[in-house]
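Take a look at the structures below.
Each reported figure results from applying straightforward, stated rules to the coordinates on display, with no laboratory input. Computed from a predicted structure; not experimentally measured. Cβ atoms are built from the backbone, for glycine too; each structure is taken alone.
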Structure P
Amino acid sequence: MAYAWIFSRCLLGVVFAVSAAGKLRSRSTVRAFVTSVLDMRVVPRPLTAAVAWAVIAAETVTAIALLLPSPPVVAAAALTLAALMLAAFLGAIVVVLRRGRPLSCRCFGVSSAPLGPPHLVRNAVLVAVAAVGLAGWLAGAAVVDLPVLAVTAPAALAVALLVVRLDDLVALFAAPGA
């Protein structure tokens, strides 16, 4: 279970770090994210900016707590926060897709890819990763030893790269004209 603990922390930590950094890259990316939250119409209009900034702050705090050495209970709380955020994102995507409105995924800041089933799958898998990581913590695998970290962290980084570049991968393998 130590592998699950480390893998989930590394994977989700990198994903949330890239997500927050992508949104904070410039004023225009922050504005684009706030606009995307507004366009989704899943929160009341007056709360849009506050919710967008809360998402960015929560992603940043989660990334820091997962990637930096921290007490296991702090990392477990960060995994819990990650699972809750991902579940909320999943719910918001479902609402947007049911409305049939084509909206861009601003998950990592600048993508123009429309929200779709791949985003649902990605978030559901990431919720499962958080749950498996929490199971590792509950099983007492919260001690990090160097050999486990040396094997698991590179694998998690590779998977994180695939998660972050999902829109590009989907476009690459999509049928022409699809």
Structure Q
Amino acid sequence: MKSGHVILSHGLESGPNATKVTRLAGVAEALGWSTERPDYGQLRDPQARIQLLLARCAAVTAQPVVLVGSSMGAYISAIATLRVAIHGVFLLAPPVGWPGAEALEIRCAKVCLIHGWDDELIPADSVYQFARPRKLPLQLLPDDHRLSASVDDICASFKQFLQECVSDD
């Protein structure tokens, strides 16, 4: 089976060894994809994180490239799709309508959004209002911002997403 490269971006208060990105990296690797999890821990500024992600994208030689992000990691992954060609983007708890930041937008062939109904930071309604006019696939799960209770479901969705990414070519 053809595979590519996955770059997984953690959230603001998280790290490259966090449960979700670690489990998702394992899913990708089991399917033969190479993965990396940049450490954005010292970078609080979204623009600095975007620049690091873009540098990592530029260094990738395997194709297709898929970006995965959670919360601020979802934000920087989405913005990166506006600046470099990415085959797929898998976003968890995307922060739509983030005050003072560049408006969230996505330019990508393959997209999946996953959000918690009970997200205490980003209302599910705002993510739905973002996804609806763009006709983006959106999964709403009975969970909060961290999506900790839904990791198994997210991993199953990610496995299917990666399989669809390679079958589309």
Structure R
Amino acid sequence: MKIYIACGLTHVPRDVFAEHASFVHALAAALRAHPPGHDVKYALVNSDPQLAAKPFEQRARLCYLWDREMVEEAELVVVEASFPSIGVGIEMQIAQRQGTPIILCFKHSESNRAKPVEYVNPDSLHHQLQIGEGFVSLIALGIPEIVKVISYQNQADGIKKVLDVVEVLEKD
């Protein structure tokens, strides 16, 4: 199976970036190994390092083209959504338009949870911003191709839960 891992990178807090990247690398390795033979691609390995060798003015376009191609070729997209990312949202929409199943996972950490907020509209009415549980935006969670939303506690928990869903999908 061809699998693409979508993950936020730009706005991951730098004090947790290494841990986040480690999870994505470990998830990719686990997906390749169970069962052996999955073709797993993701930006940290399959586009970002290559972009560094390109002229700066070409990087944005190439990033879009290369990552879009990986999503379009995927038979499954695994989204790591612990951190907000416009790019991940675009990749989810590409997968949705293709009818590609999506597994969305996020680390359940209070430091990643958006706090409730009230706002006032021009009509002077007060409203609570609709943020669901505060981990992943409601519009992203509403994508119909999402077959499973996984909240995980740590790397081992996240990998196990994703592999369990992949195993079920492969049996279908």
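Can you tell which of P, Q, R yields 23 when relative contact order in percent (Cα under 8 Å, 6 or more apart) is derived from it?
Attributed to the structure labelled R.
Out of P, Q, R, which structure matches 14.3, 43 when Rg and Dmax of the Cα atoms in Å is calculated?
Derived from the structure labelled Q.
Assuming -11500 is helix-only ellipticity at 222 nm (-39500 (n - 2.57) for each DSSP H run of 4 or more, over all residues; to 500) as calculated from a single structure, say which of P, Q, R it is.
Q
Computing mean count of other Cβ atoms within 10 Å over residues 13-20 gives 11.5 for which of P, Q, R?
This figure was derived from R.
Matching task: 2.7 is the computed value of distance in nm of label points 7 Å out along Cα→Cβ at positions 37 and 125. Pick the structure from P, Q, R.
Label of the originating structure: P.
Taking semi-axes √(5λ) of the Cα gyration tensor in Å, for residues 53-116 alone from the coordinates of each of P, Q, R, which one would give 28, 13, 8?
Label of the source structure: P.
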